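Each value in this text was obtained by applying a stated rule to the coordinates, not by laboratory testing. The model shown is predicted, which means the values in this text are computed figures rather than measured ones. Cβ atoms are built from the backbone, for glycine too; each structure is taken alone.
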Structure P
Amino acid sequence: MKTTLRIWVTTLTDHQLNGTAVFANWQQVHSAPQVFVGLSGGLDSKVLISLLLEVLEPERICAVHVNHGLSENADCWQAQAKTFCDAQGIKIHAESVVVTPDGEGVEAAARRARYAVFERLLAEQGLLLLGHHADDQAETVLFHLLRGSGVKGLSGIPAQRSLGQGQLIRPLLAWKKSELLAYAQHKGLSWVEDESNQQDKFDRNYLRNQVMPKIAQRWPGYVASIQSSARQSAEADQLAGQLANEDLSDLDVRAERAGWSICIEALQALETLRQKNILRHWPAKFNLPVPNHKIIDQIMLSLLDAEADAEPLVSWRSLHWRRFQGRLYLLPSAALTKSQDQVAHWVIGGSHDQRLRLADGSCLVAVETQGEGLVVTSGEDLTVRYRRGGERCTPAGRAHSNSLKKLFLEYRIEPWWRDKMPLLYVGETLVAVGDCWVCEGWQAEPGQRVKKISWQPNSL
């Protein structure tokens, strides 16, 4: 399978900074009915909007300001952003978010919250511009180098990538901060300075404030050199991605109840370097975090080389890797949240709600169908519980009951779902086990209109 690669090349330029030069090669920007622009209120975003106004009508631009609430000046910055947009005649979408570190740093959590806002706004295949520049690129590459990143991390910030249903573009990556500063001063722009940028306790700030000025003294052209290395790394990463896609096409990739799986035997038939390449690029296909070399080595050792009947687990960030029945599973951690021992009631049929959101974030859905499903009286009160041990039932079409433990094994239900699978009761009678099977006596007859139940675990 051949894959067409599109490599976005950004090079530093000595041309005068203006809207025509910046957006000359971005036809999407010129043709888009509306362009969203990230507006923090800082130098970069103010310059980006000013440049954009040189080539687009104001009514086609909508600034996006995300209020993280991390600074005592946050509300003031939001007000200033609105004043700036009003003066330029452009729309503004301002939104406050709650930043929850949840095991990650404040910076990473703020970024995650910010990009969640961006992604939601791009639901209709929109276009978002951000003001990252060449110095940001150099900083990112150095940061990833110090973290031990591979070629993907060393490729730095992409000039363009998908985000949700839309596209994210960074038109200023070819321009240095000094050029943006000169432009802003020439245009008489004012901007805010986030006081947290001076706090060297944050790794990126330490790089920016302490390390990079010393590098610049010794190697004045280091920004251009790093950008060249980033471009070469991006090319290497895209070639590795092409090889991974070709290999994945032979690994029986399946979409699972939540996440995906591949055939372990087929994966092990490849040489070690290609196995690692697949493990690195497989999550990237779904815009998931790319595991580092330590996690990949752990997956290779703990999962691929495990005994066939073992049930090992590798957990990293928002992802779980599991092994079951000869397949390697890539799963979102959110879907595997432990279910609470909680009883829920669900009335389906007639005008009643056909969806039930459970405490763990999963959802039961009832769809009317014919000849296959659960027979319940309209307005029937179903009780939803979870396995506690000792439950028995008789799947439809069978003569004898068996324990759920044995039935889960027989039906090859993945171990991580067995305690999360919702059990549906009418009174004290177990009538269905999630969407795995309906119990004897509660199944539909041919042609009978019934409810077909599906269970959807919490997604990413």
Structure Q
Amino acid sequence: MKFKFLLILFFSFSLQTSHASEDCMSNLSIFAEYYKVKNYDSAYEPWMKVRQECPKINAAIYSYGKRMLEHFIKNSDGDQKLAYQNDLIKLYDEWLVNFPIVKGRNITGEIMSNKAQALLDNKLASKIEIFNTFDMAYSSDRASFDDPKPLYSYFKTYFELYKENADEVTLSKVFDKYEDISERFEEVIDGYAKQLAVILKKEESGQPLSSREKSLKRAYGINSNASVTYLNNLNAIIAKESTCENLIPLYRKNLEENKTNAVWLNRAASRMDSKDCSDDPLFVELVELLHNLNPSANSAYYLGLLNDKKGDINEALKFYNESIELETDNIKKSRILFKIASKFKKTNQFSKSRNYARKALEYQPSMGAAYLLIANLYASSANNCGNSQFEKRAVYWLAAKEARKAANVDASIKKIATRTAESYEGRAPTKTDIFTEGNAGQVIRFSCWIGQSVTVPSL
């Protein structure tokens, strides 16, 4: 009799589960269809049923729900707005419980950082609470904490706590936090660059891109541009504090306890280099300690820089090339090559500068800055190349071509690259000039360091 009762109970439960599952699938389908056409009002009720009755059925409950609640927050006010704001925070907590892993990838950092950003945007918590939420997201799952806006807000919140004299938030800790987060930004940007490199190399080989590849190229460019923009904003925040007057005494003070800390030494040297503090004896000390402790691409580059400043070009080149050889990551290698190219440009060694810029592009085809540098080298040489005024101005066609390449491969500098190209084209010979010279379609060869040729446009 007991067995019979249990059997009946089992079948009853199975039927209820099956019925509930059918209801969940039906409501999921209804809410998704309304969501797709942005009819959020109609989507809301079936969405809430799915969310409450079967929270683990599909991750769309949370990703779609987030966007719906953000829409409702934007288009409401008063108590209703506050209710939606609080529900958004509740949704993030539910998301963490029910779908912390999607397609085998842990997204805890992404969810928690977006929750912190929502707390900040909607003014639902104190600054220290918001920072702690960001910090927990970063420490628990740095890998998925890659959205540029929350990354920027993470540091900005900490910096504001420092400015408000919060307990234990010192300038030294602010610099440490800055270095850590800016490195994360660079990792994210480098990731997009590596993905772009594959597509650009295919494009350069003359192979047509698939519609998916075209879409990915556009998406990588947009995401990379957003990350670069927020990184620049991050740099702007720290700029006033990150001066030689502040950095040198701070690093001098902390040097003794960090003499064997390669990460700290590298960050300190990098910051002093970027802020043009490398003339100070402390920079020399940092670099030598770093290279003796852990010879690396960075330490070799800094030794090259020191020799460059001393005027020992050959020794500088030796260390620059050692830096390139020591670096194993293509994106980082391209960054070093670009730095070297920039150094040679400053000393008017244009041919060497171009060579290193081209090498940088071999490792990172999406480095628009390298194309822009080459464009600038050509434009700067216009008066020194060509046998006539027409030929001198024709150099600007070469410069414009390189600037156009920059705009094509790098969304982060597309506007400035396009403006630069237009500026150079404006300095090149006009149609009237071409008509007067009667040289349309002719090839002009430059015997100066450029060593290139350009075809005069046809009329």
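Here FRET efficiency 1/(1 + (r/R0)^6) of positions 301 and 397 (r between Cβ atoms, R0 = 30 Å, to 0.05) was derived from just one of the structures P, Q, and that gives 0.30; the source is Q. Taking 52, 33, 20 as the value of semi-axes √(5λ) of the Cα gyration tensor in Å derived from one of the structures shown (P, Q), identify that structure. It must be structure Q, since only it matches. Given 154 as the derived value for volume of the Cα convex hull per residue in Å³, for residues 309-372 alone, which of the supplied structures P, Q does it correspond to? Answer by label: P. Each of P, Q could give distance in nm of label points 7 Å out along Cα→Cβ at positions 333 and 413, but the derived value 2.6 comes from P.
When FRET efficiency 1/(1 + (r/R0)^6) of positions 277 and 341 (r between Cβ atoms, R0 = 41 Å, to 0.05) is compared over structures P, Q, which one is greatest? Write down the numbers at each step before the final one.
Numbers: P: 0.45; Q: 1.00.
Largest one: structure Q.
Using distance in nm of label points 7 Å out along Cα→Cβ at positions 221 and 285 as the calculated read-out, with 4.9 as its value, let me know the right label among P, Q. Of the structures listed, the value fits Q.
If relative contact order in percent (Cα under 8 Å, 6 or more apart) is calculated from each of P, Q, which structure is the one that comes out at 11? Could the numbers behind the result be given before it?
Working: P: 11; Q: 7.
Working through the options, I get structure P.
Can you spot which of P, Q the value -9500 was calculated from, given it is helix-only ellipticity at 222 nm (-39500 (n - 2.57) for each DSSP H run of 4 or more, over all residues; to 500)? Attributed to the structure labelled P. Structures P, Q were shown, and log10 I(q)/I(0) by the Debye sum over Cα atoms at q = 0.11, 0.12, 0.15, 0.17 Å⁻¹, for residues 69-324 alone at -0.77, -0.91, -1.31, -1.54 was computed from P.
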